[in-house]
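K.L.:
Got some structures for you, see below.
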Structure P
């Protein structure tokens, strides 16, 4: 569990994180989105005990990150964006060394377990310096999982991985997130949609949006909500639109236009247009409402959320 209240971090005169407030529960995967320099990494470093906040409070796994930093570190697994590894060490030896530092029992068995989890058993005796960037990323993930942490904090966990590895790591994170608290940052909006239970969007040190991925999609994806307008009397237009398979939540607006929704992933606008014209209406407008998730991200993280 993570509970953040009024979290603030200053670097001299520059305020990197300003009055953050959010929670992440056990069994929840929370995505942390934002442009470069938004404050994501700074926040994660505070939550892992790497640096103290200038103000505010952060409770991780039931412990204060300032007053009980050592207890927090025992219970947190951290994968930074740039993984610090000893390139002249063998993969197995490196993980065993990290396990010994944490005084883990049966450390060699645990190393084998996490190597199997991240798909690196066949590289256990290879030198880290000879691994690809993607494989080094997986070594870093293995290190973060080594002590079975209650909270997992991942900064760009799939960066540098090939498509097959991305699928495997996402599935692993999804399984871990069923029992543990996972906070991950990513620049891949589709990753946030597919992996996270809830998304936080941060810009210039402030949270500018917070919601479940389902609600964000339903509210912001323009392809899901559409307005159709015809010439003249459209009293029966709503009934006509309802006849198209897949259309839902049809509503007549004050100006006679009709608003409807359909499930994301299939654009029904061509079918609706054909059916409306076939029924005898002169189609004047078929206009999507809302914005794509990419557009809303840009909107919220450009010029403090104000339009250009």
Structure Q
């Protein structure tokens, strides 16, 4: 097992987070032993613009799926991380354990893990209750202590972030584990995400943080459609202000300025006028995308 603690292990700018990540990787190596292949960061710590209040998105790649005897010590590892003396980062991790064969490329087959066929009517606990479609990883949601089966990270977007921008904590380069990402598939996936957001009525949106989240998400979706790559929300919002009709600049500027870690800012009730503008913005984004990228629908 590789010892990662110390000044030489600095995958992020935050010393406390680096300590939590070292604890995670060493713990996973200790539990998984020969089944451990690699550990990586994706999300904002890979594509850029991470802040002290970002989620820290990880992927641990295994040679095969987690065996029944491996799961209890992994659950104990993640519960124990919440007891670490790291005020924010002990519950700031989010990520999955992905078998290498499944991670290689997105597919609907195999749909279920060996010996774990999901019943009719199964609802994904990490995907707002979506039905089963592809292979579920063992997934840890932000702020949670327990791994659950979820398709949350089994996506083209996660694969793109990991392959093209992933930060290696341990193991081989992530580009060796994932096939090149087809741009058309990436565009179809983010367009489907936009559709699901509209289906749920952009809820929740009761706080400023949520209202700004939706604006940033729509800008990032549009950037991916237009540019065929994944970037951070702040960069996507800057791009959107330079690209879209000026009528949306004020809405995007306010969302970009929102400070997630400041409760006096992000936890205020959302302004009803900005909520209405955000809903109108979503429809504008849908029409903009479908006019320019009809094949992504």
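K.L.:
Of structures P, Q, which gives 2.7 when distance in nm of label points 7 Å out along Cα→Cβ at positions 99 and 123 is computed from the coordinates?
P.N.:
Q
K.L.:
Next question, about the same structure. Consider the structures P, Q: one of them gives 77, 47, 30 for Cα extents along the principal axes in Å as calculated from the coordinates. Say which.
P.N.:
Label of the originating structure: P.
K.L.:
Follow-up question, since we're still on this one. Comparing relative contact order in percent (Cα under 8 Å, 6 or more apart) across P, Q, which is largest?
P.N.:
Top value of relative contact order in percent (Cα under 8 Å, 6 or more apart), among P, Q, belongs to structure P.
K.L.:
A value of 1.5 was computed for distance in nm of label points 7 Å out along Cα→Cβ at positions 171 and 195; which of P, Q is the source structure?
P.N.:
P
K.L.:
Have a look at P, Q and say which one yields -13500 for helix-only ellipticity at 222 nm (-39500 (n - 2.57) for each DSSP H run of 4 or more, over all residues; to 500), as calculated.
P.N.:
Considering all the candidates, the number was obtained from Q.
K.L.:
Computing FRET efficiency 1/(1 + (r/R0)^6) of positions 131 and 211 (r between Cβ atoms, R0 = 30 Å, to 0.05) gives 0.20 for which of P, Q?
P.N.:
So the calculation was done on P.
K.L.:
Out of P, Q, which has the highest value for FRET efficiency 1/(1 + (r/R0)^6) of positions 51 and 283 (r between Cβ atoms, R0 = 41 Å, to 0.05)?
P.N.:
Evaluating FRET efficiency 1/(1 + (r/R0)^6) of positions 51 and 283 (r between Cβ atoms, R0 = 41 Å, to 0.05) on every structure, the highest lands on Q.
K.L.:
The value 1.3 for distance in nm of label points 7 Å out along Cα→Cβ at positions 43 and 139 was derived from one model only; which of P, Q is it?
P.N.:
Q
K.L.:
Here distance in nm of label points 7 Å out along Cα→Cβ at positions 27 and 67 has been calculated and equals 2.2, so which of P, Q was it run on?
P.N.:
Structure of origin is Q.
Here, each number is a calculation from the coordinates, and none is a lab measurement. Keep in mind that this is a model prediction, so the values were computed, not measured. Cβ atoms are built from the backbone, for glycine too; each structure is taken alone.
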